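Dropping the structures in below, format is structure tokens.
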Structure I
Amino acid sequence: MKVLLGIGGSDDSIRALEQVVDRSKQVGDDLTIAIVDNPRSDRSREEIEKCVEELLSEAGLSAPIRHLEGNPGSELVDIAEQEEFDEIALGGGQTSPMGKISVGSIAEFVLLNAYTSVRLVRE
């Protein structure tokens, strides 16, 4: 499966990175990692890329790493459609005490606008 993982540096996106890399190692997914700007993250793009490279190295995987500019959600949706990805994977989603899922603005945009399947990786 051809998977596009959007990562913005939040703790949720780091957990998604770990899970998606692990799955890619197990089943042989064709993984591409897209680093996006997330104003809610304290991590720089360089820190995120270093984390990605370390996890890929530990897993013995190779995957292209892209840095996206502009609106992150829109860019992820456009790339997934233009390059015929099978899935967009994103971290995020907290469950409220009432049992409802709360997602960030990037994940919300992707969920509402993508024609590609979207995997929301949560704990």
Structure II
Amino acid sequence: MSPLTITARDAATGPVLEIAGDLDHATAPELRQAVDRLTVAGGQLLVLDLAGLEFCDSSGITAFLAARNLAMEQGGDMALAAVPANTARILRIVGLDRVFTLRAGPSAATDLGSTAR
């Protein structure tokens, strides 16, 4: 089991959270707390960079949905970047690939004017 680490940084498009390790029932509250501390201004994009994500269960997926809801409530949007294949598969199976904006990597999500989905 890999410990969860969450690193926040700012990009031109809005806040970015780099998530690494295991995102599960025990660690999902950490992601929710990190998101709750953010401000996503109107028109900004919250990016969850999942390049370092090793495992994600349903609690992690629920935390992604909560992050998206918070960003949208604040007038912004959210994208998942560098989604690992196993997590992308789960998102496809449950139809959330149509709910989340998925980007190939964090730079594809944070480049101004990027439209890759």
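Each value in this text was obtained by applying a stated rule to the coordinates, not by laboratory testing. Only a predicted model underlies this, so the values are computations on that prediction, with no experimental measurement involved. Cβ atoms are built from the backbone, for glycine too; each structure is taken alone.
Among candidates I, II, the computation of mean count of other Cβ atoms within 10 Å over residues 32-39 that gave 19.4 used structure I. When Cα extents along the principal axes in Å is computed for each of I, II, the one that comes out at 40, 29, 28 is I. Once relative contact order in percent (Cα under 8 Å, 6 or more apart) is evaluated on every structure in I, II, the highest one turns out to be I. Computing distance in nm of label points 7 Å out along Cα→Cβ at positions 8 and 80 for each of I, II, which one ends up highest? Largest one: structure II. Quick check on the output: 2.3 is distance in nm of label points 7 Å out along Cα→Cβ at positions 72 and 88, derived from one of I, II. Which one produced it? Answer for the origin of the read-out: II. Looking at structures I, II, which one was helix-only ellipticity at 222 nm (-39500 (n - 2.57) for each DSSP H run of 4 or more, over all residues; to 500) calculated from, given that it came out as -9500? Answer by label: II.
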